[in-house]
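K.L.:
Before anything else, here is the set of structures, which you'll find just below.
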Structure I
Amino acid sequence: MRVKKKISRKGVSPLVATTMLVGFTVAVIGLVIVWSRGFIEERAAKEEALANTKLDCENIVFSVEDAYQQGGNLNLNIKNQASQTIDAFVLRIKGTTGSVEATEQFPAGGIKGLETQKLGGEQGIGPESFDAAALGEISSVEIIPELKAGKNKYVPCSGKLIEARVSL
């Protein structure tokens with residue numbers, strides 16, 4: 001004679017299942033909050049630094065003392081007339097046959113307050129920055145100062161644009 005085993009198919013009670021689902025949901029929400037809090041704080045800090053840099057643009061005053069073309073190179077002598085350090089410039093170089101945009105950054109810390117600096121170094125701004133042959137004779141250059149807002153992040157101060165006529 002065979003003995004029949006009674007197989008019990010009991011599952012988790014609905015109360016325990018509901019409690020487990022609620023606990024899992026609370027745990028996931030907690031993880032998302034902890035992760036997003038750090039993300040939001042980091043983003044807010046970056047935006048604050050960017051906004052402060054944009055406000056510093058109001059303190060920029062500079063002039064072009066000399067702008068001339070020598071060979072295919074452009075030479076600019078720029079004077080910072082305020083205390084705010086200028087970290088880089090965007091140059092829109094206009095020639096007789098076209099125009100081009102170039103960026104000049106200062107690895108040594110920018111043009112400090114009340115300093116004059118030759119833009120482009122000894123050889124001037126030339127073929128490594130733009131195609132001088134495509135421009136022909138350079139007639140003018142628009143200069144937009146930039147301030148450093150972070151690592152490899154620069155903010156252009158478009159309201160401080162100066163256009164300089166280039167002499168031969």
Structure II
Amino acid sequence: MAILGRRQKAKESEPRLLDVAASMQGSLVFQESVNLRISGRFEGTLETRGNLTVGERALVQADITGEEITVAGRVTGKVVAKRSLRLVPPAVLTGEIWTPVLQVEPGARLEGSVHMAEEGNWMTLDEVAEYLEIEIRLLEQWAGEGKIPGTRKTGQWQFERAKIDEWVATQKSS
């Protein structure tokens with residue numbers, strides 16, 4: 001009886017597998033860990049936790065944020081892989097990439113810019129807003145006015161964690 005209980009608990013804590021084979025457009029956000037596979041067409045914004053795989057036949061035009069991302073299909077857009085990004089043939093990725101670890105296998109193509117930093121050293125606009133417990137619009141205004149340290153690249157704000165922590169410390173002391 002105890003073994004069945006442990007197995008069931010293990011299954012509940014494992015990330016769910018979701019395979020999207022249809023054509024979709026819009027914004028997908030996964031708050032909980034999921035193993036996501038895109039096999040069809042997707043256009044919009046995708047934010048996921050866990051593993052994301054873009055299948056060989058997939059066509060994706062999106063800004064993607066995830067933890068571990070593997071691309072075998074065609075992706076156009078900004079890709080933020082917080083842990084790692086792997087391109088396997090016949091992958092074609094066109095856009096801006098932010099990741100601490102990048103692996104491009106022979107036969108896969110990458111066209112665009114790559115920004116590499118140690119895992120956890122940079123944050124997105126959403127992450128900083130959540131971290132500081134403020135509205136995104138206010139954070140974006142502060143960044144635009146130079147009141148908080150950030151860098152705008154290809155229309156997106158990026159923040160170095162150490163600089164944000166330093167900024168928070170100076171705000172507390174003033």
Structure III
Amino acid sequence: MNSIHPLVSIIMGSDSDLPVMQAAADILKQFNIPFELTIVSAHRTPMRMVEYAGKAKERGLKVIIAGAGAAAHLPGMVASISTLPVIGVPIKSSNSIDGWDSILSILQMPNGIPVATVALNAAKNAGILAAEILGTYDENISIDLQNYKQQMQNEVLHKADKLKGDWPNEFDI
């Protein structure tokens with residue numbers, strides 16, 4: 001996707017997951033983190049998944065974000081093959097039971113095969129977590145994250161100030 005060698009992989013089980021997973025791509029773009037994005041289905045293309053996960057580290061990837069709905073085996077299966085950190089994004093799919101099937105499939109990994117799991121459809125948080133992982137050794141990414149969090153804080157404080165004149169406020173710091 002980017003001309004620079006990708007550091008993060010965003011994979012999903014189906015193109016129907018793209019509207020959710022796009023948020024991870026957007027936040028990585030915002031932090032200028034090179035990434036790749038593709039479809040790797042644990043159930044429909046298991047050999048592709050094994051090859052993809054097995055070669056991810058040697059291709060220079062540092063983090064894998066894997067989104068999946070329903071049975072949601074993709075993040076866990078990729079984590080069982082690769083030694084890279086895997087961030088699972090549970091996706092509420094059309095055949096999902098309120099998303100709980102996806103959440104529990106990704107969250108309830110056996111000891112020894114960890115998958116960091118974000119909230120349902122929270123691909124943006126997966127992108128931020130990937131940036132935080134990369135920021136442990138890349139000072140530029142770390143600074144961008146600090147600025148991002150400062151901007152969020154400033155936005156909340158601005159909104160609080162706007163409310164201050166309109167409503168009684170006993171809590172003033």
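K.L.:
Identify the structure, out of I, II, III, from whose coordinates helix-only ellipticity at 222 nm (-39500 (n - 2.57) for each DSSP H run of 4 or more, over all residues; to 500) was calculated to give -7000.
P.N.:
Going through each structure in turn, the value belongs to II.
K.L.:
If Rg/Rh (Cα atoms, Kirkwood Rh) is computed to be 1.04, which of I, II, III is the source?
P.N.:
II
Throughout, read-outs are computed from the coordinates displayed, never taken from laboratory work. From a predicted model like this one, the values you see are computed outputs, not experimental measurements.
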